[in-house]
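Before anything else, here is the set of structures, which you'll find just below.
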Structure 1
């Protein structure tokens, strides 16, 4: 998408955030090109295609609840969107609050869908019932 603008990228990221928080597999998958390549972790093989992406989201929705996700800021260098983000969820099994913070790149195809995505992040979990520090903050790393 050579005419990708900052505003169009912001709208794409908002639809992504809403689909992720809602666990809306149809909306989330529709944001991706038919043969999208998504590398959720730099140490894992990439997910190839919409079915793999849908399966990953389904697995995540079974394991997580109270999902929160925010794109902090984004930059656009057509056809790529670069973004810093953070999020959290409650692990359904352990009840731990898991916090994530990272960076992502999205290569956007001519039709406005994500063709290639890459993620880098830190993850930290706070066990259920653990008290916060005296300043009320918890570290993400």
Structure 2
């Protein structure tokens, strides 16, 4: 009996999963900061709260987003992907709730603040993904 081994890595030593996680963490941190500056209902009191909220947001996204995407896949298809914004809104709200339970200075006031904050965070994430992809594909 033959066995096959499949490897899902790029082979590039600079593409370690730890560096990718760190870049995603920084992107989430910048997105949360910009959302707090632009959206009136999102407040971050200090730098440690921002860092902790970015970490909580990353954990919430890692644990809950795949489940939410699978459960609501029919709604995502029916709305041509716009329901993903509602999922991101709920994840930002969950992040604010966890931060509140931990007595952090990070608050999101209401649905619309969470919605517009999720839109800004998504735009920052898309922009950074495009910029990183272009940087990797450009010849050195």
Structure 3
């Protein structure tokens, strides 16, 4: 009886000590409606630099936000890092001032464009999503 009690206690202790599995971009962390709403903002504030088809002649395009190059660069970083970069440095011409929520919405648009699954709730700005890890989409 004592051995069984100790075994159960030890298993519970070890389980409680295991670090939680981090959420990733595969965990349906944004909503489809949020990503669609951000599409207009992307076209207005981002596409003229990040969409090669819309970059002015003679101007070097900014890094693409959809595809393997983006995923390779941001793999194992967090959505918090990406949102902070967007909110504090984009667009680099200062034409638009983005709020933290604008940055979260744009990240949802980027996630959708990269094939990540959408969920029921929008991606929030701030602490609620800062530790979500960017991984490659399933099947990539």
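Observations on the model:
- Between structures 1, 2, 3, the greatest calculated value of relative contact order in percent (Cα under 8 Å, 6 or more apart) is seen in 3.
- Of the structures 1, 2, 3, the one that -24500 was derived from, the read-out being helix-only ellipticity at 222 nm (-39500 (n - 2.57) for each DSSP H run of 4 or more, over all residues; to 500): 2
- Computed 11, 36, 31, 17, 4, 1, 0 for P(r) over Cα pairs in 10 Å bins from 0, in percent - originating structure among 1, 2, 3: 2
- Which of 1, 2, 3 leads on volume of the Cα convex hull per residue in Å³, for residues 79-118 alone, largest value: 1
- Parent structure of the calculated result 2.3, given that distance in nm of label points 7 Å out along Cα→Cβ at positions 47 and 63 is the read-out and 1, 2, 3 the choices: 3
None of the figures in this text is laboratory data; all of them are computed from the coordinates on show. All values reported here derive from a predicted model rather than from experimental measurement. Cβ atoms are built from the backbone, for glycine too; each structure is taken alone.
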